[in-house]
Structure 1
Amino acid sequence: MNKLSELINSEQSRLSLNPLSLLLMNTTVPFEKKISCIYRMTFFILGFKDIMLLMRYQSPASDLELMINQHSEEDSQHWHWFLKDLRCLNINDKFGKDVTQAFAQMWSQDHFPIRNMVYKIMYYLQQYNHPAFRLLIVIVLESGFNTLIEVMHPVLKKAGMYEKLEFFGQVHKDAESNHQAGSYFDAEEHYCELLSLCVNHLSEAEYLEAKAMVKVLFSDLYAMHECFAKPMLESSLISVS
């Protein structure tokens, strides 16, 4: 378990230094420029609903499978909050009320790392029915979300938007804290318990496959967060240094 825990901690530390996090922490970047990353998250957050659908077991046969089902059910409706946030942030003005422009952007080559993250998770969910693999996917996803909100929340609070936005603000934070199955970033001891459950249910060969999967998912998370940051990176006046 220690090696898997060390791997996840190491990968999360690397992820926390991705360009998006650094730019959101940069006090010289204007608020409007910072929230431009939110529009680019649409494909992933809406796709997350289907990820949670694939995550679920139709006939759960163990406590671990029941835990995964409970988590996926709790997370599967959060996309409604995201749509409300887009309206609050005047998404119609952003795209000039031309929905085709939004579609063209979401399916552009530039946005492929975002779509690829969704496809990769779905691939692993279809490849691995073992609940330990699926629980590891949950841990990685929670880790990625935690990395984002740790830097996004201060930005929103400073702008007076934390209580106005639901997915990125107080509503989602409260929901995560009230997860019946637990939330990754609310309790380190719960995280360790989940890792123990994963390791205890894996053979040596499966353990090695799980480690490889975790590495790939974190690498893709980094690429996706980097893609989210592109509107800020494209400004010649802004640097991550």
Structure 2
Amino acid sequence: MPTLESDLVLVNNTESVMEITLNRPDKLNALTSAMYRDLVKLLATAEQSDDIHVVLFRGEGKSFSAGNDLVDFLNAKPGEAGEAAHFIQAIHDFPKVVVAAVQGNAVGVGTTMLLHMDLVVASEDAKLITPFVDLGAVPEAGSAKLLPAWIGYQRAARMLLLGEPMLAAEALEIGLLAKVVAREELDATARNLAATLAKKPPRALQASKRLMRESINKPLHQVVKEDLALFGEMLQGDEAKAVIAAMVSKSK
């Protein structure tokens, strides 16, 4: 496990799941440059470990994350202003499945990072808030491309231009969330989901994620060609052979 810069990011590994906790509840888990560096380190460790199949992100306290710590951001030393970008690039490129548990407010990068995760579970009180224009900035983390493509331009404009909070119920309805549960059930639901994923054949899980993510920017004919080739390759692999053999054995 890498040495982290502070206790503002916590990590716990359980049964092939790395659980990463943003641990700054007094500041609503606002993210500092040091926290971004720790998150990048942990993602690199998870990627390199054969024992970790799934990563779970959560935030301690009332809110998932208030986004960037603005004081830290303004006072960043030369080179530190890019730490957020390094984290977004790391989570975007991360090959394993990522689950998120979101409660309360997810502001700015607290929302846009979720676009690069695979299954997002939220509490009923969760709000996705993207106030970039109000801060004199622009949408980041690819959200200006991903949100219009996924939820339609008009809904995306409500979020990114007007800065309207997206409530959990609507976010679930339009496909930004996988599940919405009661606040007291959030952690257990997300952990159960991560544990279920971690028990699946890891190579098949990662390959399926890669196909889903890469297909976003590829024409359909190319996606079909590639997924059929990969499907045949995976069926000849040890994971698939073991699963199929077990199914055949049970059917006898």
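Below are the figures for this structure:
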read-out: Structures 1, 2, by distance in nm of label points 7 Å out along Cα→Cβ at positions 134 and 198: label with the highest value; value: 2
read-out: Identity of the structure behind 36 (criterion: relative contact order in percent (Cα under 8 Å, 6 or more apart), calculated), options 1, 2; value: 1
read-out: Label whose coordinates, when helix-only ellipticity at 222 nm (-39500 (n - 2.57) for each DSSP H run of 4 or more, over all residues; to 500) is calculated, return -22500 (choices 1, 2); value: 1
read-out: Test item: volume of the Cα convex hull per residue in Å³, for residues 110-149 alone calculated as 53, pick one of 1, 2; value: 1
read-out: Distance in nm of label points 7 Å out along Cα→Cβ at positions 46 and 126 derived as 2.0 - corresponding label from 1, 2; value: 1
read-out: Origin of the derived value 0.96 (Rg/Rh (Cα atoms, Kirkwood Rh); candidates 1, 2); value: 1
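Where a number appears in this text, it was derived from the coordinates with a stated rule and is not lab data. What you are looking at is a predicted structure, and each value in this text was computed from that prediction instead of being measured. Cβ atoms are built from the backbone, for glycine too; each structure is taken alone.
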